[in-house]
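Have a look at these structures, which come just after this line.
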Structure I
């Protein structure tokens, strides 16, 4: 069958009853605004993608993992990560993947800044918890590399908006903040001891320098009145956890590899938040 040319399509449309024309217009508008794991959700000049749990019928709220991509990454790329997608799906959670404006997140003291990312995340949290059946009290922020850096900054500035934070292989840019607007939070940091891209002590980039993970942990530890560290091992990680009087956890987990990401680290962090009572 030959496709309609534009003139033929307009002529055919004129022959349709008014209610069918209205229906076609409505369907076209719905298609234009539809979004999910395979198409962008628009939020002003920014975009994100979301995958709800399989079979979810819209009744009842679900928890969510918000994953921040690395440098030059994308929301589409995050959704193509099959291991991450399966891990989040197996937890029965939504996966939310924001997109930076440009190649990188706008982080204080970074080599480049594009916009106010804190304002974007404020709008994004409002959007996903009203447009989708996502529980605002059960959202964990995680991210890798530059995405991990964004997570640290969200923990510092918007800690009350998330149930917990699980940055991987990224922290502040130097100089790290002297103080944070947030009250103490659950922060479970994972890093490779042989990371050459974002070393634990950071490295110079252009005229800037990556932050020191140990200094960042010290900042949070002093501000939150966290106690002595207790060591334990899980997966391929050697961890040290500190608790404060309110029961928040501040944790450093090290693996013997380099600049790498495993979905198992995300699952472990979610399970730890569950055990800590942060997702109740």
Structure II
């Protein structure tokens, strides 16, 4: 009996060592793959991306913020056509490897390709995060973030910023033509803004959402049935982000499934073989955009 137990112990030890070694090797390969993206960074923004440095006022903070604005190639071909708008939080990574200091999300490339295929194009507003990202991307004050002002930021985005964009660009102003997107903590904020301002924001791109920030309160947010009408919600997460992050994404997907959204209004994607980084969200957006605009 002791010999059998000892053999089982040795087998278990071997298997543990094998899988631990495999995981270490896998991480080593992923680290090498990521490192390649950070070598010799160059400007990768499309010609129709404009950066307005320190130009947009956030009144309640008494500060100015840089924003990055993409218009599609057909925007300047006439003076009549109007376009849906996507607002992206953590928007420094939307268009340019050099600005992102890493792999951008290739939002401009994806929409440019849609234009070449005769498909719907959109204006995208990339809003970089503040130096104190956590307090701006936390909806309510909590123990970890006693200075949180995410609710005020969401109100600024859906009123002051949206009004400025609608005044200065040819936009479709309805909620059904207005989307919010984000990744990680800002993915959580995209969910929050959709829930808090459904009359303004019709659609959401919720990538790798960090619900742990305030899990119970976030999931308890409710929308009346009327506010769910014509909404489109895309949820995604990388397969290598870990069980906690995957559960956050699944919780949001399940919430909206229970609210009655069907596959035309709700989509959930696990991005295979990707962790918590920009390439995951690049691949995610490439899947999301044609579905969102369909």
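Determine which structure produced the value 14.6 for mean count of other Cβ atoms within 10 Å over residues 175-182, calculated from the coordinates; the candidates are I, II. Intermediate results must be reported in sequence, preceding the final value.
Working: I: 14.6; II: 23.6.
Checking each candidate, the match is I.
Looking across I, II, the calculation of helix-only ellipticity at 222 nm (-39500 (n - 2.57) for each DSSP H run of 4 or more, over all residues; to 500) that yields -10000 traces back to I.
Largest in distance in nm of label points 7 Å out along Cα→Cβ at positions 39 and 87 among the labelled structures I, II is structure II. When mean count of other Cβ atoms within 10 Å over residues 47-54 is calculated for each of structures I, II, structure I gives the greatest result.
Every read-out reported here was derived from the displayed coordinates using simple, explicitly stated rules and does not represent laboratory data. These numbers were taken from a predicted model, which means no experiment stands behind them. Cβ atoms are built from the backbone, for glycine too; each structure is taken alone.
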